[in-house]
Structure P
Amino acid sequence: MRKTLSHNQWRINKKSLRIPLLLAFVFYAVALFLYVRTKNLFYILNFGYLGTALGVGIFLSIAMPKDKILIGRRIAQLLIGIYMLGYLGFLKSENMQIEGFLIYLFAGFFSGATIHYFVAKIAGPLIFGRGWCSWGCWTAMVLDFLPWKKPEYRRIKKLEMLKYIHLCVSISIVIVLWFILGKSKFLLNPKTALLWLTFGNIFYYASGITLATILKDNRAFCKYLCPVAVIMKATSRFSLLKIEIDKAKCINCKLCEINCPMNIKLLSYKNENKRILSTECILCTTCINICPTNAINVTFKIDGKIKNKEYLNENDG
């Protein structure tokens with residue numbers, strides 16, 4: 001009877017409130033800091049909205065009955081993704097692609113794109129790892145509607161080079177246009193930003209859907225082609241929020257590994273009494289939701305001394 005209740009009733013307690021409130025606090029703190037510095041109300045509205053959307057989504061993903069728990073993440077994903085791409089991108093004509101971030105950075109613009117990349121993809125991963133990939137990415141927001149949520153194949157190591165090549169190409173294009181051809185005015189034109197955002201996302205969605213269809217894997221784009229993942233891996237290795245498996249509760253059924261969308265060998269970390277240190281972890285909480293003994297949780301702490309070799313994805317299968 002106790003197990004049935006845990007699967008069908010809401011779980012509203014300190015545990016279900018702690019992490020949502022913590023992350024919401026981080027966003028509101030950033031909002032207040034930027035507002036005090038600039039007196040621009042946009043930052044309160046922007047980061048307040050994002051912190052609320054993320055907090056609500058995470059709370060629902062922890063507190064809802066297990067058969068509905070994925071709804072929380074999808075709500076956060078849609079609220080954040082549509083806002084970032086639809087409002088900031090298309091309505092405000094900001095290039096939210098990685099190339100747009102570089103353009104605004106070279107221009108010294110304190111824009112929505114530069115702030116977004118700093119908070120969500122450079123400094124933010126020190127707290128929540130690659131959580132953006134699972135909870136806010138507007139590319140994954142669409143790709144997660146596809147039916148291949150559980151990978152049918154092992155990770156293809158050779159294809160991982162594509163995301164590094166993609167990042168280098170993106171950086172090179174902006175550098176050539178900005179510094180060599182002197183096209184700074186062209187790149188900063190709102191019409192150019194809108195066109196770049198439009199065609200960039202068409203490429204992302206088309207390539208993501210194609211890869212997912214061929215490999216039968218919704219997250220193939222994240223693994224093999226996304227240039228932003230390369231940036232996030234650098235800081236996410238030091239993330240305070242990570243998945244942890246309770247060795248005493250784990251029954252080695254391997255459901256977590258079988259269903260992990262990023263093909264991480266989760267149990268190898270558990271066997272070494274470590275949290276999930278892989279920089280491929282996107283905190284999607286699939287492993288938490290699938291675990292029959294509730295042995296897996298997200299924990300907030302500083303890991304001990306960690307050797308570099310543990311980050312070379314040797315535990316991503």
Structure Q
Amino acid sequence: MAVETTANVAAIRDAAARVRENVGRVIVGREEVIDLALVALLTNGHVLIEDVPGIGKTMMAKALARSIGASFRRIQFTPDLMPSDITGIHYFNQKSGEFEFRPGPLLANIVLADEINRATPRTQSALLEAMEERQVTVDGETMTLASPFVVLATQNPIELEGTFPLPEAQLDRFLLRLRMGYPDETEEDAILQRFEAADPLAALEPAVEARELVRMSGALTAVGCEASVRRYVTQVTRATREHSAVELGASPRASLALFRAARAFAAIRGRDYVLPDDVQRLAVPVLAHRLTLSAQSRLRGRDAEELVREIVQELPVPVAG
């Protein structure tokens with residue numbers, strides 16, 4: 001069993017390295033963000049990318065989809081977008097004389113939900129069913145979505161006009177929230193050179209097959225997590241509920257998300273065991289977007305990410321032996 005676990009972890013590490021290198025041909029200097037996106041792919045989790053326009057969010061989503069040979073669809077969310085626009089519709093085919101189903105963009109492996117906070121709550125609820133239940137319901141008929149199924153949603157944190165804030169229940173369904181950030185001067189120059197002759201995305205070939213990624217996801221259950229590290233996961237999560245600056249802390253779903261993400265992150269790094277460092281590294285992207293700070297904390301300019309970092313720094317870390 002130990003030999004099989006080691007082989008599975010080695011396969012995950014090698015596949016992650018190939019995908020990282022492949023995406024790196026298009027996206028410059030974002031290895032850490034790519035690793036976290038790989039964590040989401042391995043755990044079949046969804047990602048909220050909160051950042052300003054023009055920094056490569058769509059490009060990264062397309063590069064990831066091509067790197068695993070998966071189907072990719074992009075949905076531009078607008079206030080007039082209807083649930084049927086994303087799930088699909090039944091229409092009457094006059095040639096066959098029968099009703100047929102025309103699938104919507106949600107029926108893909110990787111779905112980019114661009115500017116998700118521009119859609120009305122009704123449309124967001126249709127997306128929520130797909131994210132949580134891995135299915136869509138059209139005219140009373142339920143269809144199971146393909147695996148892997150990952151939603152990469154984007155929203156602009158600056159622009160508020162014409163947006164509908166995501167409800168806590170939907171935010172809780174995102175495994176991770178990421179920020180790509182602006183490239184530094186050297187990276188931006190490298191971007192210009194890379195795109196000088198042609199678009200590198202057009203020549204990108206799969207580095208690993210999607211079905212192989214699904215098989216690797218099942219192997220994550222063999223990644224060990226010592227009891228003290230497992231308790232550390234719950235302690236970090238519970239500390240967000242007990243903090244005086246927090247009105248609504250992270251749920252047990254968040255504890256499970258942090259636990260699963262830590263195991264995937266360990267495997268990507270080539271380990272068949274979870275370290276407290278993995279939990280600390282993932283605490284902010286997994287937990288911060290799930291917190292609701294108190295009104296007084298918001299008035300004081302407190303930030304959920306800063307608060308999670310404080311919690312991680314203050315909690316005692318489990319030590320071997």
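Values in this text are rule-based calculations from the coordinates and carry no lab data. Computed from a predicted model, the values in this text were never measured in an experiment. Cβ atoms are built from the backbone, for glycine too; each structure is taken alone.
Hey, percent of Cα pairs over 35 Å apart derived from one of P, Q reads 20; which structure?
P
FRET efficiency 1/(1 + (r/R0)^6) of positions 154 and 194 (r between Cβ atoms, R0 = 30 Å, to 0.05) was computed and gave 0.15; which structure, P, Q, did it come from? Comparing all candidates, it corresponds to P.
Given that mean count of other Cβ atoms within 10 Å over residues 98-105, derived from a single structure, equals 13.6, which label among P, Q identifies that structure? Intermediate results must be reported in sequence, preceding the final value.
Details: P: 22.1; Q: 13.6.
Answer by label: Q.
Looking at distance in nm of label points 7 Å out along Cα→Cβ at positions 242 and 274, point out which structure of P, Q has the largest value.
Values: P: 0.7; Q: 1.9.
Across P, Q, distance in nm of label points 7 Å out along Cα→Cβ at positions 242 and 274 peaks for Q.
Given a value of 21.2 for mean count of other Cβ atoms within 10 Å over residues 226-233, calculated from one of P, Q, which structure does it belong to? Derived from P, not from the others. Ranked by relative contact order in percent (Cα under 8 Å, 6 or more apart), structures P, Q are led by Q, which has the greatest value. As an exercise: helix-only ellipticity at 222 nm (-39500 (n - 2.57) for each DSSP H run of 4 or more, over all residues; to 500), calculated from one structure in P, Q, equals -14000. Which structure is it? Label of the source structure: Q.
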